1. Compare relative contact order in percent (Cα under 8 Å, 6 or more apart) across structures 1, 2 and report the one with the greatest value.
2. Name the one structure among 1, 2 that Cα extents along the principal axes in Å, for residues 75-130 alone of 42, 26, 15 was derived from.
3. For helix-only ellipticity at 222 nm (-39500 (n - 2.57) for each DSSP H run of 4 or more, over all residues; to 500), the calculated result is -12000, so let me know which of 1, 2 that is.
4. For mean count of other Cβ atoms within 10 Å over residues 163-170, which of 1, 2 scores largest?
5. Can you spot which of 1, 2 the value 21.4 was calculated from, given it is mean count of other Cβ atoms within 10 Å over residues 43-50?
6. With semi-axes √(5λ) of the Cα gyration tensor in Å coming out at 38, 18, 16, pick the structure among 1, 2 it was computed from.
Structure 1
Amino acid sequence: MPTKRILIVDDEAAIREMLQLALKMAGYECLEAENAQQAHAQVIDEQPDLILLDWMLPGTSGIELARRLKKDSLSADLPIIMLTARSEERHKILGLEVGADDYITKPFSTRELVARIKAVLRRTSPLTEEQCLSVDGLILDPVSHRITARGQALEVGPTEFKLLLFFMTHSERAFTRGQLLDHVWGGNVYIEERTVDVHIRRLRKALGEAYAPLIQTIRGTGYRFSSNITL
């Protein structure tokens, strides 16, 4: 697996040096920039896998840079973790609303930072496994983004596709609604848990009577995908 490259954007050289040391020890390759202009050039030229972005930068702020990157189709999918001393909830919400994938307040431990980076990369990295997933004639192709049931194509929305993909790669395990939100929507999305129920209903409807029973409701817990049933 190729080494992931992390772009560190902070105007303090000592912080960049500390972060580089921690990330290199964790197996990452590091790039760095001290302002938004340098960071934008690095994004274009080096195409990093993730950005650690300080909120308070000279000139163009980190939050404004994040907003610009997320509006550009070439960098819209680039994961961003905001680093800031601003711990108020309104600042966290603003960071997430402009498209940041996570938000870490200073001071923080490097172990926490590395764990957060791994979590964000897991959520945002495209599938590398090209093998189709199959259960009794229900086939999910992660490459073509298609689902078929006994040869018949199913019309499934993007969120329902991600839900089914998660279920099929984590079968026979019960998940709470909160866990499904974290794994499928991402841990920093501010939506109600009942949203999960809505998408489960849509997914079951798309699967039809034959395959809807694969998604089991676990009373008092949440949901489980089980192939150990007779279809």
Structure 2
Amino acid sequence: MPSTLSSLAPVSPQPLVTFYDLATGERVELSGITLGNWVAKATNYLTEDLEIESGARVRIGLPPHWLRPVWVLATWTAGAVVADSEAEVAVVGPDLDADEPIRLAASLRPLGARFAEPPEGFTDIAAVVPPQPDVLLTIDSPGPDDVAIDLGGAERSHAEVLAVAADDRRLLLGDPELAEEIDALVAACRGTGSLVITVGGTDDDRARIAAQEHAERP
């Protein structure tokens, strides 16, 4: 078992995150290896280009999407804290809702495409992250007792987040809250499980996807 979340980035060739937008029909599947490559690229941008320091706070304001697990894991790999307030860096979607000093935005268009027009006051993630190396250039390892998450005024250390039981199941999460998704992601990475994340649609839609993906609904 890893002692901190900075070493949790997955390496399995099996599917780890599958994302469905039930309104548009978009489906994206990331193996552990592919997700790990994205995590490395995002981490390298945080540590090499932005030069964030250990303990920096990153607000992940993305809605449920395949990019959200990438940025959760990259934040930890960079030695930073997933927070929802008093952050130095914000990672948000096309709503461009951020006033942090460093503002990153994802268009959430299919295939991770760039914004049609550069978002004023924000850095387009799709322009700066894909060119990064997909191997880690810097790893900042915090201690087990260092804060990993500060959400809703509740702090949790790396050890506390890692205490979640490993999960070998394939779980379907419908429009998950960030904290729920984090626990499921950590459990899947610690075990051999995977996540199917859906947004929009009806309960019948999610039941259909659960059956199609052989996923349980918690």
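1. Top value of relative contact order in percent (Cα under 8 Å, 6 or more apart) goes to structure 2.
2. Numbers: 1: 42, 26, 15; 2: 30, 23, 15.
The value was obtained from structure 1.
3. Only structure 1 yields this read-out.
4. Once mean count of other Cβ atoms within 10 Å over residues 163-170 is worked out for each structure, 1 has the highest.
5. Attributed to the structure labelled 2.
6. Answer by label: 1.
Each value in this text was obtained by applying a stated rule to the coordinates, not by laboratory testing. All values derive from a computational prediction rather than experimental measurement. Cβ atoms are built from the backbone, for glycine too; each structure is taken alone.
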